[in-house]
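Bear in mind these aren't lab numbers, they're just calculated from the coordinates by the rules spelled out. Computed from a predicted model, the values in this text were never measured in an experiment. Cβ atoms are built from the backbone, for glycine too; each structure is taken alone.
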Structure P
Amino acid sequence: MAADALAGWADAIGTVAAVLTTASFVPQAWLTWRTRDVSGISLGMYSVFTTGVACWLVYGILLGAWPIIIANAITLSLALAILTMRIRYGGAGDSARTR
């Protein structure tokens, strides 16, 4: 019975963590979509981050862990949208800023 309660708490904490971390991407995706301003977004960082989120999604699928699957599916969609906008609207690349 204690193991069941612990598993329930683990799922609850995982779900809260998934909702919070996924929700944190919504304002960035919305702002980038609305303004088309990608000057502060690193192509390298978002490429690596998006790949990492895809790996977390696969990991969640392999475990059958729904909080991990749902959160990373949504986060991957948002990260891919931001990455796509960075590539489309980013111009010459990360070092294109003038000093």
Structure Q
Amino acid sequence: MKKRSLKKFHIKTYSAVKDDEGNIIEAYSDEANEDVALIWPASSKLQVELYGMRVNGILNMHYYGSLAIKEHDMINYEGISYKVISIQKFKRFKAIGIEKI
């Protein structure tokens, strides 16, 4: 992994909050943590079959840091908001799929 390949992103944690009427509302933290990861567009045949037309808004991410990233968290990358849709944990990194909101 080359350091020049790493790209900056900001992450906001997800929480489900109930309003006065009992509806569940998606909420994100106000503070954003910054870190770096390898990020590139989804383009494999498997991903095209899984996501179909949505594949154009999906990015792959290999994260080597120590932040606790969970599904539904919001990632801001290059001024665009993405939602974490999948996480696979490996020994050295997490393979994360993110989709444009």
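When relative contact order in percent (Cα under 8 Å, 6 or more apart) is calculated for each of P, Q, the greatest value falls to P. Out of P, Q, which one gives -1500 for helix-only ellipticity at 222 nm (-39500 (n - 2.57) for each DSSP H run of 4 or more, over all residues; to 500) as computed from the coordinates? Answer by label: Q. Once FRET efficiency 1/(1 + (r/R0)^6) of positions 22 and 86 (r between Cβ atoms, R0 = 25 Å, to 0.05) is evaluated on every structure in P, Q, the highest one turns out to be P. When distance in nm of label points 7 Å out along Cα→Cβ at positions 14 and 54 is computed for each of P, Q, the one that comes out at 1.1 is Q. Which of P, Q yields 14.9 for Kirkwood radius over Cα pairs in Å, as computed? Checking each candidate, the match is P.
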